[in-house]
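Next up: some structures, all given as structure tokens.
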Structure I
Amino acid sequence: MVCHPKSSVPDCVLAVFNELNETKPKPRFTVGIYDDVTHLSLALPENTLPSGAKLEALFYGLGSDGSVSATKNNIKIIGNSTPWYAQGYFVYDSKKAGGLTVSHLRVSEHPIRSAYLISQADFVGCHQLQFIDKYQMAERLKPGGIFLLNTPYSADEVWARLPQEVQAVLNQKKARLFVINAAKIARECGLAARINTVMQMAFFHLTNILPGDSALMELQGAIAKSYSSKGQELVERNWQALALARESLSGVPLQPVNASSPNRPPVVSDAAPDFVKTVTAAMLAGLGDALPVSALPPDGTWPMGTTRWEKRNIAEEIPIWKEELCTQCNHCVAACPHSAIRAKVVSPDAMESAPSSLHSLDVKSRDMRGQKYVLQVAPEDCTGCNLCVEVCPAKDRQNPDIKAINMMSRLEHVEEEKVNYDFFLNLPEIDRSKLERIDIRTSQLITPLFEYSGACSGCGETPYIKLLTQLYGDRMLIANATGCSSIYGGNLPSTPYTTDANGRGPAWANSLFEDNAEFGLGFRLTVDQHRARVMRLLDQFADNIPADLHAALHAEATPEVRREQVTALRNALQGVDGAEQLVTDADALVEKSIWLIGGDGWAYDIGFGGLDHVLSLTENVNILVLDTQCYSNTGGQASKATPLGAVTKFGEHGKRKARKDLGVSMMMYGHVYVAQISLRRAA
């Protein structure tokens, strides 16, 4: 028997016992996966196991909205203030913020031994409106169960906004539907996007798991315990949110399916590749467990640039361009952590068929006169971090609060901006070889090859990686140390590293935390060996190559010129016996840019020995240290990069030693070039 490593459910166990009861049970079988390759998987019977729980609840939230913390608090409150038992389990992906979180909560009068996830719940809470289009939440509701939706729409208008498929399921299950505008309450109470307090109160009020005002009192006590160290004002804001939550809950009567309501949209666009529409889309919808074995790539390779199909729609507000104030500085583009704001310079002819809502300006730069400047947001990929607005230097003189880019409601602008962005993406790219200089303005006209990553909203690391791909992406090799950058850089099922129109892009790999520097050094040595081999072959076939081309290939050249020379070389070697290997490997003549990337936990601490060794050599490698002055990926422990006196999440008493000066240490070798950069200062 082979049991899959995913969370087993009672159906799997029952399938095994059913097979063992057969007259001739299979000697080998799998369970819990749909194996349509070896056909050894067992069919799963219907789960008839009674839950035995007083209440089973599912909460669908967004990483950093407080849903997981709220459920953990609910468990503590129920366990401490009632005679019942409570159990919790939390499912989330590698995104620490902005990803789907599913919290499972069981309450029972008896000890809970259910070591599996909830499949059918008495209560389902949808904490983010955009989830209603993506995930099968209503389908996981028991007949007569409660479905709570956080939405900006009122009880009178929300039914028409629900997809027809959701309406049908709610009717079929005879569900009790309730709505609340938790985001509005959180904003009014000064809690930003933290809706956990509001949704907690709504859960207790609707389920009546605690009688009368007991839930309010318990929640007030939990809030005081959690936030009193941060000031009484924060405690009172959360108390205010509790009161408003009870007043703001509204019931929605079920109605027949509205034929004018939208259908649930496909998870990814029809323009996506077939693999993305089948495998990636299923995983994005939370249905990856149902994929058959045959759907997965036999060699484990996955396509690049798949984040472009994800369209998470997690921002409440997105930046809208006020072009008459714009200075065309491109600071907003440089600061965007998710490559969700793009700028292009195109000919006036390219804008002739543009949508009327897509604006452009005459280019102010002298070296691009006569062209049009276009700035556009990706409305479905923006995370609403507001960094673009913060760095924008252009203000309205009459009203300084108005800038050249301002945050506005996504729901009000998304449809128009989607059309604009689709047109924008099809505008011609700038020829980087024609740029007279590379600076903060011109670099942001180059298409990034790192886009829409799963990093936290407002991430301070990703703009630097994005900039690297704009400068060197078509010939980059990246050795990425384990940490935040490896998580959002090599995420499954979607990856942000992509290719340009010619199919060129970064080659990326992740090794262990402690040996990334050595791993990247191996890249350099391998590339050098490969290039040396091609140069030997080049000399071997010198008689078949024009003399001027042979000489040019031995001289220095820009990547663009070298690629033209490689094309000429391949043309010259057509039909030459024995030259097949040189023709195949000729791309090695284009100089590769080797980058070792990692955080301060790698560079200052765990991988420092390897880093020091690599830099003591004279090999041509580049190192980017994403110095956040603490261990970001594991939650906030102090590193040797943490400054004296600094407080981190797991170092509340402050750092008692001075920060290591990595740059000065490496400068002592005499041949290491050291630089420090802060994009924020560009504004």
Structure II
Amino acid sequence: LFPSPSSGRLRVERQSEDSVTLSWSSGRHRLCVWRFPFRLEILCEDEVMVTFNSKDKTLMHDSIGADLCLHGFSHVYGLPEHADGLQLRDTRDGDPYRLYNLDVFAYDLYSRLGLYGSVPLLVAHKADRTLGVFWLNASETFVNVHYSPSDHQRVEPQTDVHWLSESGVIDCMVLLGPGPQQLFTQYGQLTGYQALPPLFALGYHQCRWNYDDEADVKAVDAGFDRHDIPYDVIWLDIEHTDGKRYFTWDSALFPEPAGLQRHLEKKKRKLVVITDPHIKVDPDWSLCREARDGGHLVKNREGHIYKGSCWPGESYYLDFSSPDTRAWYSRCFGLDKYKGSTPSLFVWNDMNEPSVFDGPEQTMPKDAVHCGGWEHRELHNLYGFYQHMATAEGLITRSGGSERPFVLSRSFFAGSQRLGAVWTGDNVASWEYLSISIPMLLSLSVTGIAFCGADVGGFVQDPEPELLVRWYQAAALQPFFRGHSAKWTKRREPWLFGEKVTAAIRTVIQERYCLLPYWYTLFHLAHTSGLPPLRPLWVEFPGEQSTFTVDNQYMIGGALLARPVTDPHVQEVKVLLPGSGEVWYDVHSTKAHKGGQTLSLPVSLDTVPVFQRGGSVVCRSTGSGSCTAEQQQLPLSITVALNSLVITMFI
């Protein structure tokens, strides 16, 4: 990891029969350890910020837990992945937040149940301090959050957090900030910074389960050119394979896969194919034999190879916890081994929670056995992370280390940001799912997963034209930008909804390409400092209480504020412009507005509110081209937004 976290020597400040107080570095922070009842206190100056203690909660056999009190905090965030608001809710009225990676089709909204990935990082924020609590445990974990406001008995508010994990050891880190940017850097030093994606990955991706054959792919590719809509990547789902055998092609549908990739590469475009973690049980298939004979498969509790059901039917599951298995899997992406692949082929890891159709909660049994005798319960939430790691390493090795990989994964854990991108899974074509996608992506962003997105238009069901346009407008202002849909939905290439809708989507995607120089700069910053491109308002305005609960608008970097339209048939939306000393410019009209107010802004189907912050500079391309390779060749322009001080000087 770069840079490595610095370490410092603890020194004893004072000691008594009941406690010992330790300090480090500048001495501003101290750790007080109390003997009975046992508790730990972290202080800044003389103010207690965090208390760890045990409140005598009953634990199950092998389970571990801890209580934390966050003094002075009344807003906490993080713990993805849940289809819920940005700020974590008080759990006294229902279930705790669950961290357990599962394949959840068309998931419930405003639920604390776990989804496809887990990041056990909780971020607490108040006007003068941001801190994080990182609970490093990959087993099933529950988190209860209790808010207590200040009252006549309590001088300041506090938030009590209870962690409970099924197994493992207590490995908990407190990140002291003191600000959001310092916190993101500290967390990145622990788990890794966001991988810098290749530029094409920041363009638009067109996906469907499934494009039928080579002719269909070429027709869709030509359709983008015919309608003057830029895009960079077209995707193939499971039907492109020979009977759901990954690393193969259906020769009747894709007889010349390398030729198809060369056809796309002539236009500087890429192909992405899917590779899931299960292996079709087929002793006549060489890859299945290699996995079995090489000891690369998960076992059941009796020591036999574990079998479960997934897309191919009866399947083995690769044991990605094994370094040998990961190395073997990485080699499978070599051009000599993956027949029909070329250097312009990239990868999508799906179903890697792992999904097991006939398993408990549609996943692997907890008593399945991995490398070294570890039960699956110990490392469940790491399974997809390790497949993601092996895939990314395979693409790096394929190029001899000369090219950055692109790998999308549905499942993730802390540290997945250094491997590639993630998305929010099988969402639904509804206004509610469009709306919830914003806090879901913000939650991922504040926990290190910066390259994230949601399926444009919804994976399930058919979006009405207005919803589709609004979803494109929102997603074009988010990190990962991909249209995707299930095979039983109607085709939804951008030109299939009439010229008015086509024109609106064309404009949105072209504007995304014009803004790619800015996006790429933000991803470089994420790669070197941990600061995410997509930011809740409180990250840029940490002292403003009004921003702490906003999750329908966000900052793109430090310069742009976006407020996507997420409701049908609206003619105006409310936009909070933070910062009483700020000035904000409507990027479409260039009209200036003072900060520290909420605007009621008229909108049409063609507009989405975006503002540039006074005192900032945004670099854009002067055109979009047909893909990122063409966009790179175009001249650049910069937009300089004057701050309120400069405006006052000129008046």
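For the structures shown (I, II), distance in nm of label points 7 Å out along Cα→Cβ at positions 35 and 443 is largest in I. One of I, II was used to calculate distance in nm of label points 7 Å out along Cα→Cβ at positions 331 and 419, giving 2.1; which? It must be structure II, since only it matches.
Computing distance in nm of label points 7 Å out along Cα→Cβ at positions 123 and 611 across structures I, II gives 2.1 for structure II.
Structures I, II were compared on FRET efficiency 1/(1 + (r/R0)^6) of positions 251 and 491 (r between Cβ atoms, R0 = 41 Å, to 0.05), and the highest value belongs to II. Out of I, II, which structure matches -9000 when helix-only ellipticity at 222 nm (-39500 (n - 2.57) for each DSSP H run of 4 or more, over all residues; to 500) is calculated? Of the options listed, only I reproduces it. Supply the structure label, taken from I, II, corresponding to FRET efficiency 1/(1 + (r/R0)^6) of positions 163 and 307 (r between Cβ atoms, R0 = 41 Å, to 0.05) with the calculated value 0.75. That value comes from structure II.
Out of I, II, which one gives 9 for relative contact order in percent (Cα under 8 Å, 6 or more apart) as computed from the coordinates? Value 9 for relative contact order in percent (Cα under 8 Å, 6 or more apart) corresponds to I out of I, II. Supply the structure label, taken from I, II, corresponding to mean count of other Cβ atoms within 10 Å over residues 139-146 with the calculated value 16.9. That value comes from structure I. One of I, II was used to compute Kirkwood radius over Cα pairs in Å, and the result was 28.6. Which label is that? It must be structure I, since only it matches. From I, II, which structure was mean count of other Cβ atoms within 10 Å over residues 371-378 = 16.0 calculated on? Working through the options, I get structure II. Out of I, II, which one gives 0.25 for FRET efficiency 1/(1 + (r/R0)^6) of positions 355 and 403 (r between Cβ atoms, R0 = 25 Å, to 0.05) as computed from the coordinates? The structure behind it is II.
FYI, it's all coordinate maths here, none of it is from the lab. All values derive from a computational prediction rather than experimental measurement. Cβ atoms are built from the backbone, for glycine too; each structure is taken alone.
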